[in-house]
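Several structures are given next for inspection.
Just so you know, all these numbers are worked out from the coordinates, no wet-lab data involved. All of these numbers come straight from a predicted model, not from anything done at the bench. Cβ atoms are built from the backbone, for glycine too; each structure is taken alone.
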Structure 1
Amino acid sequence: MRQFLPLALLTATAAVAADWPQFRGPNGLGVSADKHLPVQFGPEKNVVWKTGLPPGHSSPILAGPRIFVTAYEGQKLLTIALDRSTGKILWKREAPRPRQEFMQSTNSPASGSPVSDGRNVYVFFGDFGILCYGVDGEDRWRVPLGPFNNANGHGTSPVLIDDMLILICDQDTDSYVLALDKATGQVRYRIERPEVTRSYSIPTVYRPKSGPAELIIPGSYLVIAYNLATGEKLWWVRGMSWQQKSAAVVDGDVVYVCGWESGGDSATPAESPTWEEALARYDTDHDGKLTPTEVMPEFRNFGEYDLDRDQTINEREWNFYRARKASQNIFVAIRAGGRGDVTNKRVLWRYRKSLPNVPSPLLYEGVLYLVRDGGVMTSLDPRTGEPYKIDRLRGALDRYWSSPVAGDGKIYVLSESGKLTVLRADADWQILAQNDLEDTCFSTPAIGDSRLYVRTRSALYCFGK
């Protein structure tokens, strides 16, 4: 028995480590300890199995013997479980759909990735809210949410941290973070976030050697840390882009956050009038609000700034307009901790070149990686933010929605048109292979079992040697 127990514990640990239980794996890092991962693969090469699926942008997750994704089929919102070893569909469950929120063309009503603790699976749909199923598909609980005020449709995913399910609900009005008891769906706390507008990131966690664990949430204009147990706002950093999509990466006590949105690349942002100056200049009927006809010289797209959609601009909306005009795209390294505004105290470095729109940064084997639309790949020194190498992924000069993932000394970078580039992980990274999946891709690959799980518009692939 004494000889058996260490082996049993080692086997159990390996089984847990092989899971990829949420978007981009444990704590959203995108890194696997797996070995013997494939380099060359495609629709007819090194395919362990392939399963046709309805469309959806959610990324596959791996939990025990199952894979979970969300999808939509006509008007149906679906959660789908597959057998991890064979790809066989084990069950489908349909969520209620009481409404149909607006979606930009590159979004999907099934964009949020599932999360699982191996006993239950949790999913979020912007057109309903949160649902919890047992891993065999039995209903556990449901929490209706919304409707949401988001100009592009929702795109965030829930995560599990300790015994809580946490979801960011950032939108143009009434942004908040919700923490639910994962066993019952009861609300532990709800954090109002009036400082931010719409964004699409996921929360990550920082656990200091002493003191409370911190919930790290990037958003428009700010990165904010909250006490994980209570939801108390602890510290924040100003100066982020106005629309956040990528997730933070936590390494020790350093938090890496990247944000990009159109209009934020200027080295000297334009100054805008204050609210009082705007009223004096534009408010011709002196009613304390601004209408489309009054501010057309200033606004080219009124609807972008009319956050509550009431056909007028109020003081809050004007101030967000000013913040948006002044915001800058940036990649920052932050020393976690402190209290209050730590912008001038704990930012270690800033970097502003070749930043990604959607993909999250990747930290792997002591090097940071970014991929930008157009196939621009950058490696940086995580200590200083200085670039090692900036070059294009020739053969994959495309748009990128998927975040890079890594394992076995390799980095996997997936483009919208299905070009999956495999890089040798190194400051001076090199292309090992470029694989064509011959289909559109929006989701991020998962790694487990020395295999790569990749979702395209029409199928889920399992690639292995």
Structure 2
Amino acid sequence: MTISPLEKNIETKMTAAGVAAPTVAAFLGAVRRVIAGERGMVSESDVDPIPALPRLTDIPEPRSESEHLLKKLVVVKLNGGLGTGMGLESAKSLLPVKGGDTFLDFIARQILQLREKTGTHEPGFYLMNSFSTQNETLSYLRKYPSLTDGEAIDFLQNMAPKIDANTFEPVTWSPQPDLEWCPPGHGDIFPALVGSGLLDRLLDRGILFMFVSNSDNLGATVDLKLLQYFASQDFSFLMEVAERTAADRKGGHLAQRKSTGRLLLRELAQCPNDDESHFQNIERHRFFNTNNLWIRLDRVKDELERNEGTLPLPLITNSKTVDPRDPSSTKVLQLESAMGAAIECFDQSGAIVVPRTRFAPVKTTSDLLVLRSDACRVTEDHRLILVEERVDSPPLVDLDPKFYKLLQDFERSFSEGPPSLIRCVSLKVTGPARFAKGVVCEGKVEFINSSTETRTVPAGHYRNQIVHL
């Protein structure tokens, strides 16, 4: 295909930065669509809601012979994120979660436990790292030498240039050149698998199935029941979804495209303003993507070959300024894609409703407090789950972001350990407080400190009450 001078400029910039050819090709395809006027919008009139889906609780239990499927499985964890939202400059997966163990400790032990079942080096295991997370996470995992067996266990996500919103040229920003680039979204996993050569290596090893999820979601474990269902139904792509609640109104939801009948994932950035009320209607659009995905690798390769080396993922176009802190800086477009959007790229795609316990990401220190508390326990097979008394319902924790958003402030406030939350429905903390050892919260509890001076929450039982410190 002949490329224009503009496309040549983009290709030259990306190649010079070491971006692999498959990612360059995918990005150029996205740019062509933007120049043609496409913005990735999906109107409410284009889709139908999904009234019902199969549920994990209704599918058959795994048969003993299904364990052989583990030998054809690779587990991939998306591990490119830093804990910047909590004031960290290191990989979020290295954050201590329970008893000093990090996300990576739990993940590594889960993989090794599965390999004990197969007696082999399968299932395979890889991290999709970023340049920011690669060195420290690989260094940390050296404590599990049998996990790597001397082989590389990661591949790198790519980066994409921001493009000028008016000219579509790759933007230049001499005051801070690193701001000329942005992550391409986790839809980059497909060109990254190809560009790293990992896709072909896995297929050569007889690996057919891939389970991929976020590294900060410890609810996303390999479930043999799901693997058996995925294989037996001959799906190319299976998305785990959960029921939307009021807290999920702005998150992406599953729908069905009227023109093709295919399932699709619609993100808020793809929704026209006039349709936002429909998008946020959780009774109309009932299911959201957990980002736990089961994918047939041979079918991915087939689709790549059919589409000249790229998957035609729906666009997500974000309008920004090149320096997000400077509203007067050049207006740019950041072109991204979502991994889950690949559900629309395959004929044999499906979705299954899973319990909310399989979606437990740690986005804030409030989430972290729940995992560290006695509301969660570690299983013999190295999973972190809610205790049985919780009946799959985690306590709702709301820590004042003004005082607890940053991890260092959070750690100071709970240096004596987390309060007991095993019988807590909700905990809200407003103002600066330090929790003594032996705080027990039951029912709905709220602590309020209206001053700027840190006050101590003394040891004791608190049940269905508001406490002014």
Structure 3
Amino acid sequence: MTQSTRTRPFHWVSRDAWLIISARSLRTFAQASISVFFAIYMVELGYSITEAGLLATIGSGGSAVFAFLIVFVGDTIGRRKLLVGFSILMGLGGLGFAFTDEYAVLALVSFFMGSLAITGGGPRGPIQPLETASLPDTTDAEHRTELYALSGIIERIARVLGSLAAALPALFVVVFDITDVQSFKVMFVSYAVIMLASALMYSFLSPAVTHHATVAGTEPKRGWQNPLALPSRRTIFTLAAIFSVDSFATRFVFFALVALWFKTKFGLDLSEVSYLLAASTLLSAVSLWAAAKLANRIGLLNTIVFTHIPAVICTIAVPFAPWAWLAILLWLVRGFFSQMDGPPKNSYTMAIVNREERTAMASINNVAQATVGTATPWLTTVLFQSVSMMAPFIAAGLLKSIYLAGMYFTFRNVHPPEEVERRARKAQQAAQAQAKAA
């Protein structure tokens, strides 16, 4: 690597990494726009909110099924082929929503799309674990966490832009003199085009991210992979269980409920709440880069655990705030710290398993999170209506505390290879300095 290359901003981001990040951002943009108006679209078609929610559940189920299959055959088929294939499948699903109004067909399309992401959050189908497992193969260990942070920042920007793009149907109605339903169908066609563009980007990925054996110049073995026989199976399933608690807790304070709480308790209107939620999303994007830099100093696990503690405190404190300004401040502080564990979490999980186990690690995590995520919105509404408006916030905070304690005390002695090497170098340097002093 030349001196000019080393001084270039983000010189450690390879062509493959940019392709993955760009394709992921396009997909996030499209999913965010769809998630905003999906329920409105279903109501316009004559269906109920419950029927729209059922499609979301069916989509989550499909996502979990496909992610489960990836555990067994992900590296056998090859990540690039799967990334291209699932992107095309999602594009075809978008066309299905554009050209049919039959509920049975829409349900089938939702399942096979696997990741329409009409709930606006959580794991985004079987593509996400493939990307998570592929990114470490595009850079060195020292920049792995920063790469996840960069990907997260760009994804959040795409999410904000996608939410703004959800206003386009109103413009289409005026400009093209079409009905509301037709304007939404135009958006679904656009969604399909964006998914196909993502598939094209994935098709240009090099063999280096396709299979672990390809880099060594050997052919990948054929056949299915048994996750119960993996060398790191105990680590993989333990992490999946712990992250499931985190995912379960996170969904207790989804944006729709937060908006309703601020409106009910303090009388904030929809636009004010929208600005607040957008601000918290932007703050979370800024914090990702800080998390990556901090992880290089105090370690990945410490960053995962200790940066999340302020978010837990604020989550529990928000419903007790007597004034709107204090509740808003607490929510913004929570927004800054709530996602700081993201990049180090991805980096840590990919570092402590063997390279050939990364796809299984990411996919099993995705399956676990998608599974627990199906019941949380319903349970949250029960707590909100039947117990107290404060209950979901408190439940989220308590479950987050269990997640952090479990994560720290289970893995406090498990360090990524680069951290072990870094400590060994520092110890060696200290010994040499002491020898010279003597």
For volume of the Cα convex hull per residue in Å³, for residues 264-367 alone, which structure out of 1, 2, 3 has the highest calculated value? 2
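Using the calculated result -6500 for helix-only ellipticity at 222 nm (-39500 (n - 2.57) for each DSSP H run of 4 or more, over all residues; to 500), pick out the matching structure from 1, 2, 3.
2
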Value 1.9 of distance in nm of label points 7 Å out along Cα→Cβ at positions 56 and 360 was derived from the coordinates of, among 1, 2, 3, structure 1
